[in-house]
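Alright, structures below, take your time with them.
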Structure I
Amino acid sequence: MATTAPLFYPAVVSVINLVLLVFALVIQGVALVHCVTQRSDAFPAIGTLPKGAWVAILAVCLVLTLLLYRPINLFALIGIAAALIYLLDVRVGLRDMTDGKGFW
């Protein structure tokens, strides 16, 4: 007679979802804090959206990630994408512009 192993996948799935939620919140939070602390005149100078638009995008995605937490949350994925675009593209341009080592 064959016996089955205990079903522990709900616990594993919940841990993975928690890790993904923490990752999403950390990435989005870091991007939002960095965006808020930057000068607003630097954003148009590097050819990107204004500071207000970035703050709005990142803040709305962060709030929706918190409020609509489910295993697969479209707003969390959009928020991660927006935060990574900000951190990997816009932040680099802002850093180059403010430290005087720009590409021009």
Structure II
Amino acid sequence: MNKYLLAKGFKGLSLYPFIIVKYARFKNDDVFLNHEKIHLRQQLELLILPFYLWYVLEFLWRYLRYRNSYKAYRNICFEREAYRREKDFDYLSRRKTWSFLKYLR
């Protein structure tokens, strides 16, 4: 579907209000979709544009710290929350506002 839009190693991404998938088969991947829905909630909480700014700035900070783009990506607070909770399909129904802050360290 969007194999040319997304970087190698990425299945998809959330751009509020859309979830963009690399290949059609990911449209049926419940864990992937839950991960991306968590990002949509994070984006809403930060009024969308500030989410992307924070995401990029935190990535850059973590890249400077780890000198490894994958490690930097996995340690962004938004990603840490989404990866930790992606298999918990009831998470969004009980998630508190600003929960991603718990994943800053």
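Nothing in this text is a laboratory measurement; each read-out follows from the coordinates by a stated rule. What you are looking at is a predicted structure, and each value in this text was computed from that prediction instead of being measured. Cβ atoms are built from the backbone, for glycine too; each structure is taken alone.
Thinking only about mean count of other Cβ atoms within 10 Å over residues 9-16, which of I, II has the largest value?
Comparing I, II, the top value of mean count of other Cβ atoms within 10 Å over residues 9-16 belongs to II.
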The value 18.9 for mean count of other Cβ atoms within 10 Å over residues 25-32 was derived from one model only; which of I, II is it?
I
Value -15000, calculated as helix-only ellipticity at 222 nm (-39500 (n - 2.57) for each DSSP H run of 4 or more, over all residues; to 500), assigned to which of I, II
II
Looking at distance in nm of label points 7 Å out along Cα→Cβ at positions 57 and 81, point out which structure of I, II has the largest value.
II
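Compute FRET efficiency 1/(1 + (r/R0)^6) of positions 65 and 89 (r between Cβ atoms, R0 = 25 Å, to 0.05) for each of I, II and report the one that scores greatest.
Once FRET efficiency 1/(1 + (r/R0)^6) of positions 65 and 89 (r between Cβ atoms, R0 = 25 Å, to 0.05) is tallied for I, II, the winner is I.
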Highest-scoring label, criterion being Rg/Rh (Cα atoms, Kirkwood Rh), among I, II:
I
Relative contact order in percent (Cα under 8 Å, 6 or more apart) gets 30 when computed on, of labels I, II, structure I
